[in-house]
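Next up: the structures, one after another.
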Structure 1
Amino acid sequence: MAPSGVRGEVREEAILLATLSLLAEVGYDQMTMDAVAGRARASKATIYRRWPGKAELVVTAVKRYAGSPATPSPDTGSLREDLLAVLHVMRSTLIGQDAALILGLMIAMRRDPELARTVRAQVVDDKHEVFGAVIARAVARGDLPATVDHAMFAEISSAMLFSRLFITGEPLDDAFIHHLVDAVLLPLLDHQPNQR
């Protein structure tokens, strides 16, 4: 007989995979906690003990299986190399995601303010933190002024990678990543108002 901790992990995995499966099949709006419980062969009480609502359950499932946690970028000693490292991680994460699931989640976020708040707090903010660390190191080295808006660079980078992968279908290769850093991000950083 499996120890209770192992059984709990197996049950959690079943619930999260059922959540993703239902999201892909019926979308966020139509997905219910009853359906998740049925698909996972778990009680609703078990689900609600761990997740207070549908938004939190969906965010946990997406972070666990359709994305990857934010990982700190290595300190290369160079702003350009740090940005390249962050963008390579972001690209790998995006490529590993299910496009239909992510697009469905984005549509649901526009209709459900609670889901949008939860996703932004737990997923989007991770990207800002990673970019924030890169910018903070550059500021500490004297490469950038303390007034740089790191959130803008996280947003620009995410939007361009997302557009390539899910909309235009153009290559999301190393050449593009280097072009994004050299032709967009570094020039923008160099032309921030009130610099030096």
Structure 2
Amino acid sequence: MSHNTWIHRSVRAAVRPLVATPVTPNHLTTLRLAIGIAAALALAHGDDLWRHVGAGLFLFAMVLDRADGELARQSGKSSPWGHTYDLVSDTLCNALAFFGLGVGLRAGDYGGWAPAMGLVAGLAIAAILWLVMTMEKHHGERAGELAGTAGFDPDDAMLVLPILVWLGLSDWLLIAAALGAPAFALFMFVLFRRRLGG
């Protein structure tokens, strides 16, 4: 993952005043986790207003996810534990958001399948985390990251969640996540298997 994406650049100046304070990157990660959980709960509520609130909270949590890394780099407070905590928090927020979205759409066209579709997407995201952590165990920190391009990295794809929710395309988002997240997990498995030497 690049550390110079558009989102990173947007938070860089904002975190600079925190460098000389007692605020640590792990504090921001914890705040990100709490807001990510709140986003999932709002998405699970089931009405449009709460879904839109959940999308906004999720976007704020994404910004905080970039801010914790920026603060770690600017303050020199990076640590292996903090890196793992960041990865796990990021995964939990993303996985819970899709599960929450599925629960919230249970009264819609997909009915009882909606929570299951959200769960499938969430489990695929968890599988990707396991693959990344396996790569890092064998090849060192950041070995499981994919390169970014044009100011975006693969994790920025999660921006589609708030955008599509706000556009009223939550149903399409859910089915895309239920199909796309497992497909991406399979892609990562094939890629990492090659990197690990088969």
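Every read-out reported here was derived from the displayed coordinates using simple, explicitly stated rules and does not represent laboratory data. In this text the structure is predicted, and so the values were computed from the model without any measurement. Cβ atoms are built from the backbone, for glycine too; each structure is taken alone.
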Problem set entry | Read-out relative contact order in percent (Cα under 8 Å, 6 or more apart), computed value 25, structure in 1, 2 | 2
Exercise. Where does the value 4.2 come from, among 1, 2, when distance in nm of label points 7 Å out along Cα→Cβ at positions 42 and 170 is the thing being computed?
Worked result: 1
Exercise. Among the shown structures 1, 2, from which was the value 19.5, 66 of Rg and Dmax of the Cα atoms in Å calculated?
Worked result: 1
Exercise. Of the structures labelled 1, 2, which one yields -25000 when helix-only ellipticity at 222 nm (-39500 (n - 2.57) for each DSSP H run of 4 or more, over all residues; to 500) is computed from its coordinates?
Worked result: 2
